[in-house]
1. Out of I, II, which structure matches 19.2, 55 when Rg and Dmax of the Cα atoms in Å is calculated?
2. Who wins on relative contact order in percent (Cα under 8 Å, 6 or more apart) among I, II, i.e. which is largest?
3. If distance in nm of label points 7 Å out along Cα→Cβ at positions 104 and 120 is computed to be 2.7, which of I, II is the source?
4. When helix-only ellipticity at 222 nm (-39500 (n - 2.57) for each DSSP H run of 4 or more, over all residues; to 500) is computed for each of I, II, which one produces -17500?
Structure I
């Protein structure tokens, strides 16, 4: 007999396959109620089975009923490039290095000047706070941005 996590994963993947879009929007509480489990079980499935390295981008929002957006990312033609970028970025990224990557994307016309400025502000040390993990957080943000842009 399949574990509940496997069943939830298959259910979500079937939902993605049945739509004409590469993304779905679900409500965590409704899904938990459907399967008769705690919402934390849904969180577990999303964080372990729908990760970026498995080709998924998951966005969770609270308030207004809350929702989870699950987007399937197509790596087919950009996978080697994405792998190189992820390897180059690693687990830590300085602000200057992040700006260099963003400037390259702008020069390649992958992002607009407005997007460039918004991204630079969002990756600034002051915005990320004074915690010791800001370079790690910055690396994850830039990896996520690149994954979506190169999709």
Structure II
């Protein structure tokens, strides 16, 4: 990663324009070509420097739903259960924690009713209880990490 890569990452954390040519607009602001910006973003993603580049949507405002869920998975079944849970397209991400409930994941569905349906399907396929922990309040943290 060079200084221009860092500049791109830092700049894009401030936002991405909504217009007919957003990459072109950002490239002009950075003093590079659109093709160079896109090529650098593709490289940063393929190398794993960036794990994701794209919009974040507020599912509830679009009629959908989000929830945090957790499962107590026996250590010897952890990888197999993770594979089952990750196969659900509604699972946004899944991670291990050092806790009694050692597998945590986020469900994102098109409708609020689908949350219960997906949880039930996961319980049936894994034989494990899924603890649904919907958010009660939301806080906005404008976290920006200097590259």
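Values quoted throughout were computed directly from the atomic coordinates according to the rules given, and no laboratory measurement underlies them. The structure displayed is predicted, hence computed values, not measured ones. Cβ atoms are built from the backbone, for glycine too; each structure is taken alone.
1. Working: I: 17.5, 53; II: 19.2, 55.
Derived from the structure labelled II.
2. Details: I: 21; II: 25.
Top value of relative contact order in percent (Cα under 8 Å, 6 or more apart), among I, II, belongs to structure II.
3. Numbers: I: 1.7; II: 2.7.
The value was obtained from structure II.
4. I
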